[in-house]
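> Structures for review follow.
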Structure 1
Amino acid sequence: MKKRRIAESRQEESRKYYEAFDSTPEEMGSALYSLQENLSDVEEEISALEARLNDLYSLKQQILNRLHKIGVDNFEENERKILYAIVEESPMSIADLSDMIGEKESRIKDVITVMKSKMDKANAQLLFGNLK
């Protein structure tokens, strides 16, 4: 296992923990107790953040599963490739999309036209409207 130095950034959300650390007493006995308390508080915060992060990863997976189901149920393979790239990577143009998926711009435009025909106009505009 490699040792890595973790850089502190002292973000606003962590300020109280840094303040507690910075005010650690100089006297050894008091310092040890203060450090123990501070470490315990930081570990509790890390646990809470890890739980939140895990919850968000779970939600992300549910979103991707739903996206895949909609893609499989309604679109052909080449259309899904475009759909997934648009939803997951938000390209700003047909050229960007072309670079992402390795297809010619003219081919992408043709496939998007077919995809639009499978959707109502308002939703098609929401999904494809930013591509220029």
Structure 2
Amino acid sequence: MLSSFFARARTHGQQVLALTTFFIRDVGNGGLDQSLYNFGPVAMDFVLKVLDELGADKHAATVRAAMLSLFDSTPPETQNERRRILDTCPRAWLDEHIDPLSELLFDEGRLEAFFLRYVDAHPSEFFLD
């Protein structure tokens, strides 16, 4: 799904809003462990870059903290290796270490102000009248 999204012509602004929204909704659906399982390395790199670009520093720091807890300082380069690590994590460990981070990202409405500022600063990337 995400690879087909990137394959289609979209403005950078559309990618910023869409992928960040997809990611936050996935976190809300099943937590950061699920999102890190579903989003491959390229998509995750983009999500982190976008959170930084939006100025959503707490969101970016939270995702980075989860990745550091799960993958140490150098995350695996492939989605399959990341999934293997996630598959071997005991649910109790994820509940204790990752779920509290996930809760910090619940409610995509927390990103609304960042999105609105971004749209205002980059109107040519959107179809506005």
Structure 3
Amino acid sequence: MSDQHLLKSSTKDSDPAIFSETYSLVLLEKVKSERVKQALTQWIEEIRDWTSAKAYFVGHIKVFVEGQENLWLSSTGRSISSKQSQGWSEWSLGSATLFVTIIVFGTTKEALKETAEESLKTCFNTSLPNIINGF
């Protein structure tokens, strides 16, 4: 048996699905930055749970919040790593730019995009009800 046959893909979607977007996050009132971190952490957990339930494989999930202060969140499907600028915890956020990238093996780009966008809106609406003006 040749090496080519040993390495044959066992999933029909062997190429990774990639979701990468930039959002302008606008709030109706300033909120503590930790509430935004909480919403984004919940979002990563939901994506992670979705991939696990579907038996997909997470390449990575990365989030960067850019504003007066900055936040970085990342996961490869298990724990969530967090890094923030020095003043993040004290910062009250009214607006920021949100960069998100997800790479998942075993699904389609369309399914990943739909799940990621719906979940992101749900997490923000749950964590910051009546405060989100839009993305």
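Just so you know, all these numbers are worked out from the coordinates, no wet-lab data involved. Just so we're clear, the structure is a prediction, and the values are computed from it rather than from any experiment. Cβ atoms are built from the backbone, for glycine too; each structure is taken alone.
> Have a look at 1, 2, 3 and say which one yields 16 for relative contact order in percent (Cα under 8 Å, 6 or more apart), as calculated.
Details: 1: 16; 2: 36; 3: 41.
It must be structure 1, since only it matches.
> Also, I was wondering about something else. For Cα Rg over 2.2 N^0.38 Å, for residues 31-102 alone, which of the structures 1, 2, 3 scores highest? If you can, show how the numbers build up before the last one.
Details: 1: 1.89; 2: 1.04; 3: 1.14.
Between 1, 2, 3, the highest calculated value is found for 1.
> Quick one: P(r) over Cα pairs in 10 Å bins from 0, in percent came out at 10, 26, 18, 14, 16, 11, 5, 1 when computed from one of 1, 2, 3, so which one is it? All intermediate terms of the calculation are to be shown ahead of the outcome.
Values: 1: 10, 26, 18, 14, 16, 11, 5, 1; 2: 12, 44, 32, 10, 2, 0; 3: 12, 41, 28, 12, 5, 2, 0.
Going through each structure in turn, the value belongs to 1.
> Given structures 1, 2, 3, which gives the highest value for distance in nm of label points 7 Å out along Cα→Cβ at positions 39 and 95?
Numbers: 1: 5.6; 2: 2.5; 3: 1.5.
Looking at the calculated values, the largest one is 1.
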